Each structure stands twice: as C-alpha cells, then as structure tokens.
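Some structures to go through are shown next.
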Structure I
Amino acid sequence: MGIHRGHKARPGEWLIEKFIFLVSLSAILMVLLIFLFVAREALPIFLNETNTALVQKPIPPAEMEKHSAAELEAYLELTPDQFAKMEKATLRDLMNVKVEAQNDISAEVRKDPDASINTTEWKYLIHPHQWQGYDRPEYIWQPVGDVKKFNIIPLFVGTLKVTLIGLFFAVPLAVGAAIYVSQLARPRVREIVKPTIELLSGIPSVVVGVFALLVMASVLQSLFHYQTRLNAFVAGLALGFAVIPVIFSISEDALTSVPRAYSQAALALGASRWQTAWQIVLPAALPGVFAAAVLGFGRAIGETMIVLMVCSASVMSWSVFDSARSITTTIAAEMAEAVAGGPHYRILFMLGALLFAATFASNMVGEFVIQRFKLKLEGKR
C-alpha cells in the first residue's frame, strides 16, 4: 500500500507546516521592513538634504514661484509627499514662519561664524572643525545648544574601544574554559561548570551594569589609580561578562565536535592531555572558535545598557581610561529627546544604518576567514 502525503492524508501536519512557513516568512519580512524604515529615515543625511544652519538667507513668500519644488522642499524641510499635499497658502504661511524665525535671531548669534554652518554635512560629521571658542580643530558630538555639533568619530572610537576591550577580556577566558570543559575536565566537573557558565547569559545586562557601576568601577580605580572612575576600561570588562557565555558555548561545541580519533591518536603517541588539546584539538576546531569570536563581536558591539550605565560621555580619546560613548548608547539615550523628522533624529537613524553596515561587513569578513580555515584544514589550500 502506497504512502499518502499532503493535506488530505495528514491535515494536521500540513497545517502546522504551513503555519511554521508563514511565521518564518513574516519574521523575514519584518526584519526587511525594519531595514527599509531605518534606511528611509537616514536617507536625507546620506544625500545631504538637511540643514541645521541657524542663520540662513530667507526666501520671501512673494518669490515662491521663482524657486523649484526641490529647493522649497529643502528650504522648508519637507518630504516630497508632505510638499505635494500642502496648498500654496499653507506653504506661504510656513515661509512666513521661516522669515520671522530669521528675524528673531539675536545679533549675538548672528556674529557667531558657526551659526551659518550646516553641521549635518559630511565634512563636519567625520572631520575635525575649529569651532568658535576652541583653540584647534576638534571632534565634538554635542547635539544640544544653539549650534548643534554631530561629529560621529567620537562615537565610533568609543564603540571600538569598549568592544575590543570586552573581546580581549572575554575571548581568552571563554576559549580557555571551553578547552578545559571539553578536553581536560572530569565528567563530574564538566556537568557543573558548563551549565554554570551558560547560565551567565541569563543575567540581565542591567544587573551587570549595576555591578560594574557600584563595585567594579571602585575596585579597578583603587588598583590602577586612574583619574576617571567610569571609563571605557570598566565598561569593556563588564561587557566581557555578557560576551563570555556566547563565545564559550559555541567554542565548546566546536571543540567537542572534533573526532575523538584525533585526540586518541595523539595520546597513543605519548602526548599529554594538555598538548593534545592545545596542538591537535584546538587547531582542528579553529573555524568554530573563530566563528564564536565573530558572534561575540556582534553581541558586544550591539550591547547598550552596560555601556550606558558605566560610561556615556562622548570624549574623543584613544585612552582606555577615559570615558567613552558607543553608538548604541547614543541612540538609546537621545532618541526619545530627538524631534521626529529633525536633523538629530535622522542622524541617529544614520548611526544605526552605519552600525548595521559595520556588523554586516565584520560577519562577511568572518565568514571568509572561516572558509579559508576550513580549506586549509582539509588540505585543499
């Protein structure tokens, strides 16, 4: 008798299969829509369509007909859809508001040379500028005040410092623990240590942040005697605790999946258990261990709460003992205060888009390196 398949033979299984497919498809669509939304909100910054200059040459409402729709959209800071839906009378009113706003600017502000600068231009976003009152060109993130400064370099430097410190702390500990648990520990010890380390991933990041803020910061300052109590060094070490379980779990699985024949052959030839683990098993599991480090990098660069609680000052400094501010911290702290559709709002979305691009690029590089490792181990390269 033949086997009947399809929704008529087993309608329950068919419905469950279709439900799982729809859930998976909806998840993919939601992620795609999120990316499209972020790209749409950040696009005016990438295309240099925003203007933060306080002092501008106003367009008189009587000269509205002399300017193109694109010029009026940029001047009034409207999207094409918003501009198309507005009547001419409404546009004239908005232009009158613009003229009145320019007339209300004080003489003191007009004397400031920075007041006529569009600080959302890319040369001000990534290059240093000698602002009024400063002795030399500076990288400054200061989205408040009369002249808003949106230089993103301090945020990238802060993100890089905190992330790398966390990885330098987490990767050796996590990989070392994975080697011990998978190759050296007795079964009884393995049953206790492995679940204990993996349970660390269940600790909320806010708890780790509070511990770092109240305990780690004071202890580390007393040990190293640096001046700034809350800095990138403390934040990076605290971030390492959040990354260790991810790297440990994947590394331990990779080490365990190495065929036992490798280690048994090494032991039979007289190698010690430590020599076998370090010189035989670890090189064979290197693609999986590297993948764990890449995923740990993605976990660290996206962490918000720990860095927000420990250090959040946007200081342009390469010293790990100075404060720092990451991109995710900036988005979390300032998004609620940014005016929807304004330059600050769009800058934050632009930062999110750049962070996604950086994470995507790191994952692609990681995948390339992993494939190279696999080919080398298989003797194909």
Structure II
Amino acid sequence: MRSADLIITNAHILTVSAQGEIAHGCIAIKDENILDVFEGENKSYQAETLIDAKGKLVIPGYVDCHTHLVHAGSRAHELQYRLQGMRYQEIQKKGGGIYATVRATRAASAEDLYRQSLERARLCLEHGTTTAEIKTGYGLEPDTEKKMFDVIRRLNNESALETVATFLGPHVYPEDKDPDAYMNWLLGGGLDLAKERAAFVDIYCDAGAYSFEDTEKFLRAAKAKGLPLKIHSGQFEPLGGTGLAAELGAVSADHLDHVSEAEFDAMLRAGTVPVFLPGCSYYLKTAYPDARPYLDAGMPVAIATDYNPGTCPSLSIPMMMSLAVMHMGFTPGEALTAVTLNAAKALRRDHRIGSIEKGKQADILICETDELTDLITLFGVNTIGTVVKKGAVL
C-alpha cells in the first residue's frame, strides 16, 4: 500500500472540479497536497492519521477573495446612524466611516494591530475560510500602509490562514492631506511599495471615493509597472470604473451593484472575474444586485465577504452563500463554486486551491451536515466540523 499523511474516508465529496460529486469517497493527502481522490473504500493507501467523515459533506476550503481584515478599532456604534436612515457617505462626512478606521489603525502599534487581526483570522478558519485576500488602505500614508503589509505577512507566516496581500492605497482621499500630493505618492512610492509587497493593486472608484479620472491615472500607471489590477466599483454609482478596469485587463471587479451593459460586455470580453459582496447589501439595506446575467453568460462569478468594520462586519462565507442564493439568483452549487474555485480565480490561485483535485493543496472542510443545501438553509449557523489546511488538521 502507498504511504500518505492523512486519509479521509466515507466522505460525501463535492470536488468542485471535473470529477464532480463523489457520493462515497476517500481523499489521500501527503506533503500538504492531495495525493488522490476516489470513489469507494480505501484499499490503496495507509496513514497514521485517519478521519472517518461518516457520510458527511466534504468540500474545498473557502476562499475569501475580498476582505479588509487588518484594521484597528470597531465601528459598531455606526449602526445607530444606519438605523436613523443615514447614508454611508453622510456617516463618512461626519468623520466616521473609513476615516474613523484610518485614525484607529494609524494609532495602533504594530503588535496591537497584529493581535486584533489574528483574532479575526481565527474566526475565518473556524468558519471554513482557509485563504483570504487582505487589502491595505486604512493607512492612507506610507508608514501605516507598510505596517498593514507587515501584519498581513505575519498572519500568513504565523497563523494557519493563508493570506494574499492587495495594495489599496487609493481607498479614499485622505482627509488630512492634499489629494494631488497623495496621488503623486500613490503613482510613485505607493506603486513601488505595491510592487515589493502586494500580489494586486486595487482602487475604490465610486461616490465618496476616487473619481473616474484619478482611477484611470492610477490603473494605467499600475499596469505599466506590471502590477495585476483589481477594482472596487459600481457599489453606489456607475462611474465607469468597472468597464475601464476590464479594458485594462483587471483580474477582478468587485461590488457591481451598478454596472452598464457596455461594462458588462467589457468584463465578458476580458475575462475579468465578477466578485459580488452580498453582505454589504444586507448591512447597508440596499438592493441586491442580480448575478444571474453573469452566471448565464458563463463568467467565473465569485462571492466574498468584504469583511470590514463599517459596511460588512461579518467573516462568514456560508452566510454570504445563503444571501446570494436567496437574493441574487445563485443556485447552491453555483454559490459553492463562487466561494471556492472562482474565488481562487479572482486571486490567480485556482491552479493550487479552490477544488479537491490530485496535486492541489489540501485545503478541505468536513461539514457537520450531509447535503449542500444545508449550508444555505442553516443561515447564521456554523456547519464546519473539521478544517484541514495544507494537509494539517486544525
């Protein structure tokens, strides 16, 4: 018999791959990777660690491809303003919103920022997220942006959560700096920092954030430096950033509450991954975007939490799946693909994570339920029983 490090038996496996569903199968894992996935009883492999899944659902680890996990402080008190009907931009003008988090993040020591973020990383893993993209953008000045990058790297090296760093220096215009001077830094030192520390660059193009003109300036400069592009766009107003980013070859465009037909076509032509963030619609009490046209067009549609302290303070991918199915036109199977393989595509990591396949990284969840539909109907419930990350049982 061949040697493995871990064998999961008696599993109802949704591979999210061409292999499809395996009603009664086994997974053999060795050296952090998936050695084999097959139907039936195990007669080929031996390992010191055996897990009997007892017929429970086994799926790939969740990939959260849009988060703002690293920050200091809380904005829970802003709920009272939302309940009074105050809009996001109004809260920001009162000194709340992103600016409140910027002040708290600047003031926090590197160790305190890490400690707060590590607790969130733990919650991610408890709810099945094994890989998370994390953006900077709560610094809006060089030292704090670097501090955020340091914390993202520490989380990747010192916790079980795998992280992907994105430079979001152009999150909003700083309230304490000249916008033109800050843009000059973004186009120079900011992009140099991104080239050194980030997998992607991102910009928030919307009402209350960056203009179309500045967005174009930033994205073209980033592309000229060979940096992969992302964009926050169309959350509140269709400023045209989605189409622009697609035309420049953006890897993903995120939010997409307001997208023109021309922008949709540009995304389809470019292969830009649409990333929907249903938790924002829930928490801001805005209309949910319809994902059905994107799905029907064959786009690799992804879903993420957009975890942040102000507009979606939730780290639960299963909750996002439930919202997407109930309000945005997804089927349960499409929602699972959106938070695994397609989310990995939004991070250019689908060759390593996002599905249960031979040779891929062994990021696997054993659920406390038998069927996929339970992940949707049991909204607000954590159905994860066992998390395997890089072949290690956490």
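Derivation of every value follows stated rules applied to the coordinates shown; laboratory data play no part. This is a predicted model, so every value here is computed, not measured. Cβ atoms are built from the backbone, for glycine too; each structure is taken alone.
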If you rank structures I, II by mean count of other Cβ atoms within 10 Å over residues 311-318, the highest one is II
Could you figure out which one of I, II the value 0.85 for FRET efficiency 1/(1 + (r/R0)^6) of positions 71 and 247 (r between Cβ atoms, R0 = 41 Å, to 0.05) was computed from? II
Suppose helix-only ellipticity at 222 nm (-39500 (n - 2.57) for each DSSP H run of 4 or more, over all residues; to 500) works out to -10000; of I, II, which structure was it derived from? II
Rank structures I, II by mean count of other Cβ atoms within 10 Å over residues 167-174 and report only the one at the top, that is, the highest. II
Matching 0.50 (FRET efficiency 1/(1 + (r/R0)^6) of positions 63 and 127 (r between Cβ atoms, R0 = 35 Å, to 0.05), computed) against labels I, II points to structure I
Matching 20.7, 68 (Rg and Dmax of the Cα atoms in Å, computed) against labels I, II points to structure II
